Structure P
């Protein structure tokens, strides 16, 4: 059984703290993992604290967009070119989540891009990695979105966790009820057997 890159990072996060964990976060941000909110729930990541630049940067990639980084770069770690490209890609995912047609000028402004080919390079990467399904209309300078691989943010992950916890609680209650009914039936069966034996 092969272990996914995400599972490898999850294992490393559980096994490391401090500076080693910060290095792992940098590796995550440079990797091909585009949905990173799950990592924010890991105890060792939480232990870094919300004021830690690495935590804030992981939060940025999970919940915010490129313009948020541009506005307050000093809050985050220094991003290398691969990280900046990835942040722009996840930002496009965020915009595509609520807009079925994205204009080149809108995206170029939001991503601080000057040339159409810079945007088109990001768009074709999104499509080739199956992060979006859509059509790039170079003539009209628009991107028509058919579907988007959802970018889970921290609230999405927390909501899913809450739903799973509720589901598990219901299963445990149902299991306890079944056990209770089984005991009741066994008692009734014993009583019935005694009555038969006495007659």
Structure Q
């Protein structure tokens, strides 16, 4: 399962979806195949113009938009933010959604914590292995929760336990390698190694 397929698997048929940073609108095409409408937007006018030439489907609303700038309150209840970093995700316009699906490529701990401050809690997580790289898909829903340190650092409610275990082993090797190459003692690295070992 690739990243787009993973996102698609978490979208219900009654979700009203806006995909920010849609690129070639592949997710919207998959949704249209099951007769589900969506908004696909991208900051690049060239990307949207190319998509308009290639895609002729009344179920797909293609828009040029810097994040959620050209999305109005109530047009969608499910927000998809894929292929961008945590800080860019958190910089989006403050509209409310019942579900937010992200695949952040960095700082997942900051994302979980900051989304909680915005009253969104982790509903489900899924590790996706695509082209031999690991990606962390997180689906948020409205709410507030006090997370443990382990939950902030490694996540919670993982759907695919086997792939999650594989990902933890990858992280353990990564942090052990950092520890070996470091000349100074780093308590944060040691703490992370201990938390991963406890999770395995």
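Taking mean count of other Cβ atoms within 10 Å over residues 14-21 as the criterion, the highest value among P, Q goes to Q. Of the structures labelled P, Q, one was used to calculate log10 I(q)/I(0) by the Debye sum over Cα atoms at q = 0.09 Å⁻¹, giving -0.37. Name it. Going through each structure in turn, the value belongs to Q.
If helix-only ellipticity at 222 nm (-39500 (n - 2.57) for each DSSP H run of 4 or more, over all residues; to 500) is computed to be -11500, which of P, Q is the source? Only structure Q yields this read-out.
For which of the structures P, Q does the calculation of mean count of other Cβ atoms within 10 Å over residues 54-61 return 13.2? This figure was derived from Q.
Since every read-out is calculated from the coordinates, none of them should be taken as a lab result. Owing to the predicted nature of the structure, the values given are computational and were not obtained by experimental measurement. Cβ atoms are built from the backbone, for glycine too; each structure is taken alone.
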